[in-house]
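Engineer: Take a look at the structures listed below.
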Structure I
Amino acid sequence: MEFTRRYEQLNGRAPSIKLQNSIRVNTAKISANKLIERLSNKGVILEKIPFLNHGYYVKRSKVSVSALPEHLLGYYYIQEAASQIPVELLNITNKDIVLDCCAVSGSKTTQIAEKAKAVIALEPNKNRRIALLNNIERLGLKNIIVCDVDARNFKPEIKFDKILVDAPCSGNYVLGNDWFNKQSIENFNQRAQLQKQILENIFQLLNQGGELIYSTCSLEPEENEMVIDWALHNFNVKIENIKTIGDSGIVNPFGIRLNNEVQKAKRLWPYKTQTQGFFIAKLVKK
């Protein structure tokens, strides 16, 4: 597949970029000011990420930040900048019980838990679930319930006002070597079907007026704008404007006309945002 031409058709590009190391302060254990001071004394220089509340770039460090005692103590989570955005857009309060549908190792699960009353995190993969539980323990969070269940099959007796669907996706070229040679349109369409199956079940669990953030680390419209267009046509939901970095969602990918409302989503091209590729949309149940 010729990705150069494909991305040009989307008014984008895919030049090589080097991501800056970034962390998220675990405010459940330490304030940002205290962590900055503590790390500064060890020669670690942090710089606030302007579009995040608790995210910082690691501008200088003599050793890997994963090896510092502060990391082992759970004072911060090593998390890429764009990955921190979706949770911040959920407007979580300490009264919310939040559903995290695709928890994996817990970067966003633990981010939610810092602000929510409780989090229900779904992760059916055993190895990922072990990593998730280890991170929860390291960060000292007590308000997370981990469930061994696929989001497509989750049937709780309650509904939610806040839901995160950070969906399984094909990823993007910044995240791995030789990514372009491993991908195909068939891969994107298969992922899109999985994403739609998750949403089809999860929309039933969202209260009227409730918010759902849908996000991926994919740059492919099949997994992003086209999924949101499908959701708008098939469910009683609307899409809301969100304020963060990135371009508006694409409403005519490869000549296919989508609902104009899809432009309210955000698409993060790595060469523009200096982050990994990302897509984010906020849906509200009518």
Structure II
Amino acid sequence: MLWQKIIKQREHALAVGSLHPIPTTSEYLEHSGINFIVRISSNLERKKVATLKQEQQNINPFLPYEEDLFVENLSNTHLCLLNKFNVVDNHILIITKAFEEQDSLLSLEDFAALWICLEQVDGLAFYNGGKLAGASQRHKHLQLIPLSPSSIPVEQVIKSTVTTEGLARSAIFPFVHAIVHYDLDQVSDPVTTLARSYQTLLDVALCNSAYNLLATKSWMLLVPRRKEKSQNISLNSLGFAGYFFVRNKEYFKKLAEHGPLNLLADVGYTI
């Protein structure tokens, strides 16, 4: 089972020093009925420095990948690794074996690999489609964090949206977005359902550049992006799930004053 392999490999990677969890403290910010979770850690700089070094030296950390972070081969095209700089335990990466650009469109093979993981590890999957969407690596990869749906801050907002002609939107979100509802445990072909939902969202959002994609077993959300940060706070897909990561209390205060939803609207397209 994939979950047991993740646990075993995490213990090994910690023991040999290949895994670098980022310790954080958590605070909450309520905005329009959503309890946003803000994790604060000065060690976020460590990941930033490592990423900058890789870019300067043209290093691809996934090709070759670190053996101590390897979980398993998912298919002929994809493999699973532990996220080296993780904030949440057992955070995994779903990576193409051959190099593909992170801003390329997701394929049926990507969704097949994602479903292998999501079927066994219920949680929040996401894709940072390009640098403006918060991607820190050029090599194509989806991500999955094991979370119970009830712990995702925007879960109730998304669940309460009403589907019209196959799509839903929330009046609470002040940025351009689109949502598809489904039940992957009940459909006959989860992979095709994921791929078709994704294509529908791309078409409706008129997304031809950077975007964030989030998916669970019951919904998919797509948000087009126009810039990578606001108030000097970088944002990836997790911001639209209700999670923020800031480097210190000063930035937490800045986020609180500006408002989480306003920050998300800044980096997306305002409705």
Structure III
Amino acid sequence: MRRILSMLAIGVCANALASLSASAQAAPEVTLTRLDCGTSGPPTDVGARTGPGLRFSDTYDFSGLKVQLVFSCYLIKHGDDYMVWDTGFGKGAGATAPKESIVELIAKLGVKPESVKYVGISHYHGDHVGQVDLFPKSTLLIGKGDWDVLADPAKKSPLVNSATFTPWISGGGKVEPVPGDKDVFGDGTVVMLNTPGHTPGHHSLLVNLAQKGPVLLSGDLAHFQENYDASGVPTFNTDRAETLASLDRFKKIAANLKATVVIQHDARDVGKLPAFPAAAK
């Protein structure tokens, strides 16, 4: 009897190990590549008490601080599928325009626009959506609060760039308004995090990488490190209380996961990911 039980135990262990091995082999490779989606001018005076600098703090913070701002987009590879996160400025944006479009950049990685399954947008401001219409066949993932504004002509404002969303607003493209968090590929590797406040449907992105570990992309939850540290609220955010709650949640997630936080607009954070065309894995 003992021998039979021992053999059964060995068999169970062998099956479990085989199952774990198969599961490990089946796990898709996930990578994260930063794309240059525009350039800013000289460093911005984010503490100015008059003029555009005031917008970064509603408490007159950061006096004398100048920060080099950048415009970042990202390509996420998930097995054989791809996702683009934010699309920066388009090539017609004048002085802030990128030298190469996202389509031109990903072509250097052997990726065609029709291979991009999802195009995810953190929020509807122009410096994040300038090239979204280059992916009309991709499923658009955007916070429901932002989509409700884009889809309603009565809610248009100078800060809302709806023109590049024409393929989806017209009904010709597939859109998924995201009301809360979204596990994009269904396996926990890429998760849109509901972080409203900057805009009604603002989202950040969590990417879990096998080697580097969790990476959090901020969207515009914060524009630079000092504002993130101080939980500062820009004057043009749509909801102050939601902004503070979202910052609190985001920081707790970062601490609990020991994640690498990448503030998308802060030039000092560009080096947290490998330089193009290399990818974080």
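Read-outs: derived from the displayed coordinates by stated rules, not from any lab. Since the structure is predicted, the reported quantities are computational estimates derived from the model, not experimental observations. Cβ atoms are built from the backbone, for glycine too; each structure is taken alone.
Engineer: Taking 2.3 as the value of distance in nm of label points 7 Å out along Cα→Cβ at positions 84 and 236 derived from one of the structures shown (I, II, III), identify that structure.
Structural biologist: III
Engineer: Now for a separate question. Of the structures labelled I, II, III, which one yields 11.9, 36 when Rg and Dmax of the Cα atoms in Å, for residues 36-91 alone is computed from its coordinates?
Structural biologist: Label of the source structure: I.
Engineer: Give the label, chosen from I, II, III, of the structure having the highest value of distance in nm of label points 7 Å out along Cα→Cβ at positions 156 and 204.
Structural biologist: Going through I, II, III one by one, distance in nm of label points 7 Å out along Cα→Cβ at positions 156 and 204 is largest in III.
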